Structure 1
Amino acid sequence: MGKNLKEADRHAKALKSRLTKALADPAAHDPVYQACQRIFHKTDPLTLTRDDPTRKHIRTRAWRRFIHGCPPRKKSDTSIGDAINWEWMIECAMKETAELVIVTRDSDFGIVFENKSYVNDHLRQEFSERVSKKRKIILEHKLTDALKYFQVAVTKQETDAEADIIMPMFSMNVTTSMTSASDSSAQHSPFD
């Protein structure tokens, strides 16, 4: 028993040391931070940068939908982040003549029922009207499922690891997700 305690203490100290280094200098010691930097600082047509003039138009449309109470948003939201993301996704789908695959467990975008994700009706209709009636909008609550949709190989280990993370969170939020989605689907579009 004493040997196990010493081993656990050694692991705890090593984790604490790694965390301290990651907090002090994430660019050098935090692999998640490093991956995010590569994603958010790349230059391609799908990345909205601060110097892109489109940014102001996106923010204006996002603000309009937010003050009208349109999804994606919860009644208690005080931030327009989801609205900005949605407007940028719509913009990209139009510019790139592409389908839209959203990976989120945020109930503002839809619900999960019997392990299948369903896009909020309002957002689905808006996508159809603003982007295309023929192109798909797909909601996935698991990154592994979205990767499979794009025919990216996903191992059983990766699928299991994601399931281990999602299930405890998802089981706590099922009721909230269903309530939020049904409340937001009754809203009207600011683009009518």
Structure 2
Amino acid sequence: MSRVPASSPSESAKSYYGRGCSFYDMGEYDRAIKEYTRAIVLDPNFITAYLRRGDAYYQMGLFEMTYADYHRAITINPRSAAGFLSRGLLYIKKGQFDLAIADFNRAIAIDPKSTDAYLRRGFTHHQIGQDGRAIEDFNRAIALNPNSDDGYYYRGVCHNYLANPSQAITDWKVAARLGNGLAQTKLLEMGEIW
């Protein structure tokens, strides 16, 4: 299988891409898709445009189109950690947890310092009842980014599932201090102060 070298997108493609991002941020996903498509027509190797168009398809519930764009981005650049992270999230949505973990493993192999990859793999391990493994991933995410409010929150969730409520509360308090709304709500419901 030959690999197409990634190149810098043309200025025109970047302009369409920028407009696509603006529409995406406004929640106008159909218009974003049109702009991302225009960017891709001008530059068929514009990986980020495929990923963002895939994100827009995802928001619209068009998961086959989402998969096609994420897969295309990975085909263009098999070293795209972002491509594997995006496709992994799609696999979670579809309940294909083993495939999600495999993609997160690939993302970690490409970028071992990716906090997001560890968070997403940890979340997936939690979803399938592997809370010990999930905690290991959240520990790695927190080691990479000590301000990872999601890392503390979800590690707390896992501790709670493993019947370690004091460790769960400790993690939720850190997450709440870092601004995690889920942790703040959970602690308020429990009558805990952070």
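Consider the structures 1, 2: one of them gives 1.8 for distance in nm of label points 7 Å out along Cα→Cβ at positions 43 and 91 as calculated from the coordinates. Say which. Source structure: 1.
When mean count of other Cβ atoms within 10 Å over residues 115-122 is calculated for each of structures 1, 2, structure 2 comes out greatest. Of structures 1, 2, which gives 21 when relative contact order in percent (Cα under 8 Å, 6 or more apart) is computed from the coordinates? This value belongs to structure 1.
Structures 1, 2 were shown, and helix-only ellipticity at 222 nm (-39500 (n - 2.57) for each DSSP H run of 4 or more, over all residues; to 500) at -24000 was computed from 2.
Given a value of 10.2 for mean count of other Cβ atoms within 10 Å over residues 35-42, point me to the structure among 1, 2 it was derived from. Computing mean count of other Cβ atoms within 10 Å over residues 35-42 on every structure in 1, 2 gives 10.2 only for 1.
We did not get these values from a lab; they are worked out from the coordinates using the rules stated. Computed from a predicted structure; not experimentally measured. Cβ atoms are built from the backbone, for glycine too; each structure is taken alone.
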